[in-house]
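Structures given as structure tokens follow.
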Structure 1
Amino acid sequence: MKRIIVIGGGIAGLAAAHRIDELARAKGLSIDITLLEATGRLGGAIATERVGEFLVEAGPDSFISEKPWAINLCDRIGLSHRLVSTQSAYQKIFIVHHGRLVALPEGFFLLAPTRLWPFIRTPLFSWPGKLRMAAELLLPRGELPDDESLGAFVRRRFGGEALERVAQPLLGGIYAADPDRLSLGATMPRFKEMEREHRSVIYAMWSAQRQRAKKSETGSGARWSLFVTLAGGMQELVDTLNARLPAGSVRLNCAARALTLSADQKNWQVAAGDNEVINADAVILATPAFRAGHLIKPMAAEAALDLTNISYASTATINLAYRREDFPRAPDSFGFVVPAIEKRKIMACTFSSLKYPGRAPDNCILMRAFVGGSLQPHQFNQPDADMERSVRDELTSLLGVTAAPIFSRIWRHPHSMPQYHVGHEVLVKRIEGALQPFPTLTLAGSAYHGVGISDCVRTGEAAAEIVFARMLAPL
């Protein structure tokens, strides 16, 4: 019997193990799947807690429906009927501007406006800033380097205000990164392609918006909102995948300590737990990049160094529950983001119970703030009591909430957000090239080709398909 070991029990590792089981069943093969997880639970940053009638997310609360891999996985494992879209009545997003909340103009998408009148009326930008952004329609194509920072791209096309007031805080919520170090090609390649194909990014976005409107008129629009979740929280995805794996395949509290290749280069040995060596025909490393680098260092030192050079940021999620009556003015949006130039102690805040139904009783509001990231690492290092006090001070200042919360929960995610710095795509290609002499060893996870849940599902399933095919290929 062939054995595949998956190291890492986050969503990428679970998706990989499940895909191996799917492929084996489809071919009528017996494959021994062993998933090693160093901690006492599966899911990595994903965790859902029930607190009375509240449903609280410790980490990711949703995934993007435009990327099909997580949606397709939910279809295959019987979770489609549990998918929940965002509540359309609250789809506004606010941005902190000079100490108060200002709505993001309707039709403004990440970097640029697609509707004229809301853009003209917004107080988020000065008139010189608005004119500079509008001038993007007339700018020629840039030199289109192989890669540039997202900050440099936004400044070049739209000016400094667009970056500081909107692009940085919106993208900070996704990557917890410094836009002046973030790779455009690795994070937002569609904007690079828009400039290449259409010259003007604004014009390209207008064209895309018209096409979406036509699809909507013909009834062929998106089935789901841009972000979707599960009725019982993201833990449902973890628990369902775990339940579908063969009995006994998951080993918790069993860290992989070392990885070696046999002398004939046909088998792997994984030193795991306290004093155990497990033999395998193939291995999938679904760990953080620095951990994968440690494991492969004896056989691929240069790739190991590249893996450890992928840096990570640390973030914390602070969930707070309030009564609606605690707010001088009841929130009516998904939440708000905070530009770094505002020098606040939080990066963003989501009104979880307005974003998705079933997260709190009707007379309450559940919200979660985000702290840390690459631009504010000192905020992550606060003790819990100081962190909660800082968040509550910000909520008092911005929302007028002075009451104590019904409850609060703090989850820390150290070294959880890989930073896709300029040159990231070249770095990943070099790592993957260096591992080609080891065809039954693959990488999966958020460090390589996307940080979202759907991206992690894709890398896990792709890694499973690669090692499955190579392991069974005739010599």
Structure 2
Amino acid sequence: MANLIIEPARSLQGELLVPGDKSISHRAFLLGALAHGSSRVLHGSASDDVERSRRAVEALGVPVRRDGEAWILEGKGSEVFRAPGSALDMGNSGTTTRLLMGILAGCSLEVTLTGDASLSSRPMRRVTEPLQRMGATFTPEKVPGLRPGTPELHLPLTIRGGGLKGIRHTPAVPSAQVKSALLLAGLSADGPTSVVEPVPTRDHTERMLRYMGAKIEIHGGLTPRGQTPTVVTVEPGSIQGREIEVPGDFSSAAFFLAAAAIVPGSSVTVRRVGLNPTRTGLLELLKRMGAKIKIVSLARNDELEPMGDITVSYASLKAVVVEPALIPNIIDELPILMVAATQAEGETQLKEIGELRVKETDRIRSMVAGLSAMGASIRSEGDSVFVEGPSRLKGAAVDSFGDHRTAMALAVAGLTARGKTTVQGSEWVSISFPDFEEKLKAIQRVKPR
């Protein structure tokens, strides 16, 4: 087990780049494999999770090669995918798993997906059920200790695809992964496939599908009369290979942006960050809390994904109430928002965030445990979390619980603490941000002993 040692910071100063967006990198490899023709992926994430997507498409017979800083995929459409010689190991990557299920549902193949212990505990029925309605079949492997008749499905699962029909589906829980799986399956269906979202989720798949030539329509959403359900519909058909420039990962940038907002005397700029409005809800919340934020948009390919430079400077923060409708757009940033809330005046309320319980770990449990050990006034009630601030945190030994976002969030908390903080199990950070420690220490001005 690796440990990350964090010393209290006098301030944070400087500029940095973060890894390519993990969500977009996954989609670049998976859609590039589905496409006809060459796709060039620039600035893709080098995280362990994205490596699972790259290896999966290679195992399905898609040529992938490195060309300097880019990856080149030579796609010929899913009709030429071949069955891999063994089960595909998804590691810890839920995104690879669920999106690949959608792709494989449209292929006349039989493929088994496995994962590590954490991924194998995560729910899959939310995506397998609608794909089964479309015509795919999913057979669970026998797992020791799992009672017969257990209503939830988990990895390992064997998928048999082909012969899909289009459906209209409203997910019970807002999920960009479920939506994406159905849209990708819909490319191989016999008619249109629609996903209805009462609460909109991140739209990277829709953007990339349209960019690569898919027939996709989006109706509803925010109207002059208020918010209506968003209906995303894809028509069956092929997509074409394109050059895909991946912006910096906003969820990775969030740790540095929040850190600058809570460490006195700080000013940090993160360059080339994705500014997709379905991902940047944390910026709006930090603004409401009183953070000083400057955004400079960059002239890039906004047809695919907007990007820009974000600067955050320290300010005294005030508590906020985060309503359930905001959760889908800040789901990955909730751990670091809890850390920021420990330094805000008043009680921050995070309501109905139960989806955090089925991530790589139960992030409500891991964050409450870690911040409590550091002296924060934080509690959970059901699936809601309440943080009273500001708290003078103290250095402590805290556990990542095998979760990369918990580890990085608690490391940021350590910057504001009295004394040294040890984040145990920090090796999990490589899932999304392999050089997080190096980047953090490069901008940290350490307090004199």
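No lab work stands behind these numbers, since they all come straight from the coordinates. Worth saying up front: this structure is predicted, and the values here are computed from it rather than measured. Cβ atoms are built from the backbone, for glycine too; each structure is taken alone.
Structure values in brief
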| read-out | value |
| --- | --- |
| Among 1, 2, structure where relative contact order in percent (Cα under 8 Å, 6 or more apart) as derived comes to 19 | 2 |
| Parent structure of the calculated result 34, given that percent of Cα pairs over 26 Å apart, for residues 196-331 alone is the read-out and 1, 2 the choices | 2 |
| Test item: helix-only ellipticity at 222 nm (-39500 (n - 2.57) for each DSSP H run of 4 or more, over all residues; to 500) calculated as -8500, pick one of 1, 2 | 2 |
| Parent structure of the calculated result -0.31, -1.10, -1.34, given that log10 I(q)/I(0) by the Debye sum over Cα atoms at q = 0.11, 0.21, 0.24 Å⁻¹, for residues 44-131 alone is the read-out and 1, 2 the choices | 2 |
| Structures 1, 2, by mean projected area of the Cα convex hull in nm²: label with the highest value | 1 |
| Distance in nm of label points 7 Å out along Cα→Cβ at positions 380 and 412 derived as 1.9 - corresponding label from 1, 2 | 2 |
